[in-house]
Structure 1
Amino acid sequence: MSPTEPSRLRMLGRGATRRCPRCGAGKLFHHWFTMVPTCPRCGMKFEREPGYWTGAIAINTIIIGGLFTIVLVVTMILTVPDIPWVTVLMLVIPLMTIGPMIVYPFSKTLWLAVDLGFLQRLGINWDEGRSSK
């Protein structure tokens with residue numbers, strides 16, 4: 001890693017705040033669901049190949065699944081032995097239906113950060129798709 005490249009932790013922090021993991025630029029989305037094709041500052045192309053965003057879907061599923069598990073377990077622990085299942089369902093059904101839409105842009109930029117950090121470790125050049133070693 002060169003001195004100008006951000007650390008993996010910084011990349012993840014930028015991804016978690018919907019910014020470019022490489023340079024930290026914002027405004028990567030035209031609307032909540034529409035991402036620009038390249039970074040406005042550093043020019044990094046976001047969608048590298050067809051099916052690239054499958055990793056973002058996995059991150060979205062992990063985040064929402066984790067939140068579901070936490071809400072369910074905490075509610076069960078706090079209310080055992082008489083668990084109010086209707087109340088639990090009233091909490092988790094909106095979480096499971098609206099949550100993925102709320103997390104969507106964050107999961108895309110987080111996936112960019114994870115992918116860039118992993119490929120950076122392997123020495124693959126993002127712009128040319130080949131090894132930089």
Structure 2
Amino acid sequence: MKTLGYLEIGGEFLVVFSALMWISQMAWIPYIFAIGTVLFSIGRLAQGTDHILAEIPKEKRLQAERLLRQRYFGIVFLFIASTLMFAKTPMHLYQGIYILKSSWLVPFICFTVIEVYTAFRIPQLRNNK
């Protein structure tokens with residue numbers, strides 16, 4: 001369990017590092033972002049939710065399960081951002097819709113909003129015993 005936590009933190013560090021270094025336009029930055037995404041998602045998904053739900057009162061468990069599901073959607077947004085980061089030039093997708101070099105920022109911002117929201121709400125549910 002502790003190793004998975006380190007895996008999650010290491011992946012999160014790589015994701016944040018590569019997101020900050022993206023402006024340098026180095027060719028290896030999307031690969032670091034993708035590796036960080038995989039490490040973060042493995043660490044997060046392999047830990048499971050039992051240790052979080054065990055600390056929450058029964059009347060708040062439904063809210064906690066909803067927050068944990070939102071975290072899973074955040075991981076999906078992070079994978080979408082990871083694939084969009086590989087776009088080097090504007091690509092034509094469908095009838096006037098283009099994928100730009102900075103299109104990865106939209107799902108990444110969705111991921112960060114979900115992470116920040118759940119990071120504050122889950123401890124509040126734990127403390128409201």
Structure 3
Amino acid sequence: MLLTLAEIRQRYGTHTARRQFLWQRLQTIVQLLAATGALRRLYLFGSFVTEKPNPGDLDCLAVMASGFTTAHLTPALMTVFQHDVCRLYYQADVFWITEAVGQEHLEALLAVFARDRSGNPQPLVEVAL
């Protein structure tokens with residue numbers, strides 16, 4: 001499912017205080033990823049894109065441009081790529097790959113993220129950038 005940020009906010013980011021908090025964190029994550037100039041696609045999965053009133057965190061997969069590296073990012077931009085820091089600052093798990101992995105590997109990752117821990121289907125939302 002492809003949704004704009006406005007649609008994501010309307011569907012998932014307003015109904016409870018927890019959702020509002022996570023929505024604010026998501027906005028920051030999107031801004032940081034976009035500020036690299038290399039963000040190509042972004043997917044959301046997990047409890048935030050369900051009807052659960054109080055999702056635990058945000059789960060994201062960022063697809064970055066081929067050749068992207070974190071080597072020369074500013075400390076502020078690095079926060080989203082350092083797993084422990086990202087969880088602490090934004091309550092998010094941001095997984096990332098580059099386009100160099102190819103469509104077949106991307107689809108395999110998306111198939112994994114489209115299932116919850118019990119193996120049941122869960123929503124997968126692509127953010128319209």
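Read-outs throughout are calculated quantities, based only on the coordinates presented, and are distinct from any laboratory measurement. From a predicted model like this one, the values you see are computed outputs, not experimental measurements. Cβ atoms are built from the backbone, for glycine too; each structure is taken alone.
Remarks
- Value 52, 34, 20, calculated as Cα extents along the principal axes in Å, assigned to which of 1, 2, 3: 2
- Each of 1, 2, 3 could give distance in nm of label points 7 Å out along Cα→Cβ at positions 59 and 99, but the derived value 1.8 comes from 1.
- Source structure (of 1, 2, 3) for helix-only ellipticity at 222 nm (-39500 (n - 2.57) for each DSSP H run of 4 or more, over all residues; to 500), computed value -19500: 1
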